[in-house]
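The data blocks that follow each hold one structure.
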Structure I
Amino acid sequence: MAELHLHLLIHGRVQGVGYRAFLQAEAQRRGLSGWTRNLSSGEVEAVVAGPAEAVEALIGACRKGPLGSRVDGIVRSDAAAPRPTGPFKVLR
């Protein structure tokens, strides 16, 4: 099975609505590794790694987001950072 290691920038109303906790729960449910954090620009950033099908399913969930969020777009690119291992986490 193919693996993906992606960097995501999520735009919209994604801070102050539980988006990072939502992203962490969705990633852990799919067995993915990585991390997420808020950016001062108002975006949420994430690096995610795992089976391609699970990563794509996570991105689909990210497009909807938690109640109260509004996702205007997701920019995805190949991640330049080392591939994360271990459980998906929220960085502060």
Structure II
Amino acid sequence: MTEQNTKVRTLSGKVVSNKMDKTITVLVERIVKHPVYGKYIKRSTKLLAHDESNRCQEGDIVSITPSRPISKRKTFMLVDILESANK
């Protein structure tokens, strides 16, 4: 399988915690339509991501991608810091 044919799934979210070593907690929000009433609702998920160099700070907007399981709950890797909290 060539690399051009595979589509990499990336998610973006806000870092809500960086207190762990080489791990960040990312809050990913999505908008879903209610099945009965049709109103759009915000849903959120907290994911743990691997940050090898401890670059992220709380409040950063980051991009993460799925990877092999690193620990029990950590299955994402940090790709890039899209927006820094310290401006």
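For the read-out helix-only ellipticity at 222 nm (-39500 (n - 2.57) for each DSSP H run of 4 or more, over all residues; to 500), a value of 0 was computed from one structure; give its label from I, II.
Numbers: I: -8000; II: 0.
Computed on structure II.
Of structures I, II, which gives 3.5 when mean projected area of the Cα convex hull in nm², for residues 27-74 alone is computed from the coordinates? Could the numbers behind the result be given before it?
Numbers: I: 3.5; II: 4.8.
Label of the originating structure: I.
For the read-out distance in nm of label points 7 Å out along Cα→Cβ at positions 35 and 51, a value of 2.6 was computed from one structure; give its label from I, II.
Details: I: 2.6; II: 3.7.
Comparing all candidates, it corresponds to I.
I, II: which one has relative contact order in percent (Cα under 8 Å, 6 or more apart), as calculated, at 45? Don't jump to the answer; show the numbers that get you there.
Numbers: I: 45; II: 28.
Only structure I yields this read-out.
One of I, II was used to compute Rg and Dmax of the Cα atoms in Å, and the answer was 11.8, 36. Which one was it?
Details: I: 11.8, 36; II: 14.8, 45.
It traces back to I.
We did not get these values from a lab; they are worked out from the coordinates using the rules stated. This structure is a prediction, so every number in the text was calculated from the model and none was measured. Cβ atoms are built from the backbone, for glycine too; each structure is taken alone.
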